[in-house]
Structure 1
Amino acid sequence: MQKRLQNKPYLSEISTKPTALWFRAKRYGWGWVPVTWQGWGITIMFVFWLVSEIVFVNNHSHSVSDFLMQVVPTTYIMFVFFVIVCYATGEKPAWNWGKKKEDRFDVLDANGKMIGETATRTDVHERGLWHRAAHVYIVNQSGDVLLQRRSASNTFRPGRWYLSAGGHLCAGETSVQSAAREVQKDLHVSIPEKDFELAGTITKQNVLLYGSYINNEFDDIFVVCKDIDTAKLVKDDEATQFAWFPVEKFKEFIAGNDPSFVNYEGLPVLFKYLETHAHKK
């Protein structure tokens, strides 16, 4: 069963951590560059203050030592404050020696057909190119849905219960290949491709992070019937917890807009699939 739906942006997609990208890490060296109006505003205010301070002290000092004694302490304090703001609202700083190698995605047209081109992850979201992702929900024999809780450090949906596994299709991959790969990567569980059932496909069009992240995406939603011991699942920097949720309770959380759960656009497709398909025993 394949169903394509057009969805408006959900609050769960928009209420991410926009302040986390006021500044991006520099491509070369250590430090940041502003990428949003907040980042540029803070930077301009810091530079304006610094220039004003130097001009003022220079006009009222009587010697070089007098000038340094007045400028250095206040400049140091303001610089420390500026760095703290960058830490709090930007990417984690690190020494970078150029553009990192990125995954490449197949570029699609507005109907979901490949156009014979590929683009990096950054280009896809900066230019708003259509691409495809695979989302997986694992359901056990009792009808419970396995969800992962995302790390609080994630830019998108931090600290919230999301899907079982999922991610973008790399160039040349099929949806089911990507789904199996993401389950292996996220859960460290190997599941044959034949066990993935396509529940439906949705489209998403979101502009996030103050316009710096344009997401035009087709999501293929897969369901896998499998019992998994969550105690054996490996937690990492992306997912900090795994748990089973009875589907009716899961629906209640979503219907009640519980902030701990992502109200993902594809959930109506999942819920309809679970209502119309018997679980494999």
Structure 2
Amino acid sequence: MRFPVFYLDVFPHRPHSGNPAAVCILDSWLDDELLRKVAAENNLSATAFLVPQGHDYELRWFTRVCELHFCGHATVASAYVVLNLLRPELTGVRFSTRQRGILAATKDSGLLAMDFPALFAKVCTNVPEKLFAALGSETRPSEVLEVNQVYVAVFDSQDVIANLPPNSDLLQQLHPYAVSVTAPGEESDFVSRYFAPGYGIPEDPVTGSAHCFLTPYWAKRLGKAQLYARQLSERGGELWCEALGERVILKGRAALKLQGELSIHLSSCPQPAEYIDPSLRSG
């Protein structure tokens, strides 16, 4: 079985930045475990799988560990592949997802604009002490919110976000919660980082889904609907965000890095004849 595969950098702010994603085009759905293994083979923060459905596409996302309920950057990667490579005559495309319903993407002056559901974080009333130890900062957040099994630690300084030395082992012990950290930006409206080691993502380079709750939060706090955001991971990235009530518009770039064909053998592969140098045999 062979199917097209594309590797892209999503939300880059310079060459070789942003969040890498793979997009695989299938004729029909394969077994879930096989999809996870393909994602593990790609070994990126997420792999998107698309199945054509009339003029639209069904979309699912996997990491090397599990299926994701939602993945923003791999959706942007999917939109790039459809609107620039598969169907360049289109100006927009809709994706049917199992957890987030219909997600729409359009071309927008050299960017890709994604229409996502807004998420609204609430004050966390039972903050685990382990969260503070996991983040590794002497400075405690000014507040901790939670939304959809994500702790959101809000700090007052971009420098704190940039210099956090998180403990991945402790962060993993917070699973199924992931952790987002954010603060006002110096050259942007706000900055953030995102950690989800329990889902196979020690630190996500740029997290589209997190901006579905960061955008409403900062829009309310700063009193403006349109925001420019930076994610301060090692690779780094940028997004343009707009709060529209129950929806969020996220805009960003994507850059194609590699395309080819992935081969999957569904039957057992014959094993080569065993050869062990006699001098290396033991027991």
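Source structure of the calculated read-out (helix-only ellipticity at 222 nm (-39500 (n - 2.57) for each DSSP H run of 4 or more, over all residues; to 500), -10500) within 1, 2: 1.
Work out which structure the value -0.62, -0.82, -1.05 belongs to, where log10 I(q)/I(0) by the Debye sum over Cα atoms at q = 0.10, 0.12, 0.14 Å⁻¹ was derived from one of 1, 2. Provide the component values of the computation, followed by the final result.
Numbers: 1: -0.62, -0.82, -1.05; 2: -0.54, -0.74, -0.97.
Derived from 1, not from the others.
Here the criterion is distance in nm of label points 7 Å out along Cα→Cβ at positions 103 and 255, and among 1, 2 the highest value is seen for 1.
Computing Kirkwood radius over Cα pairs in Å, for residues 127-230 alone across structures 1, 2 gives 13.6 for structure 2.
Suppose distance in nm of label points 7 Å out along Cα→Cβ at positions 39 and 95 works out to 2.2; of 1, 2, which structure was it derived from? Traced to structure 1. Highest-scoring entry among 1, 2, by mean count of other Cβ atoms within 10 Å over residues 199-206, is 2.
Just so you know, all these numbers are worked out from the coordinates, no wet-lab data involved. Treat the numbers as computed from the prediction; the structure is a model and nothing was measured. Cβ atoms are built from the backbone, for glycine too; each structure is taken alone.
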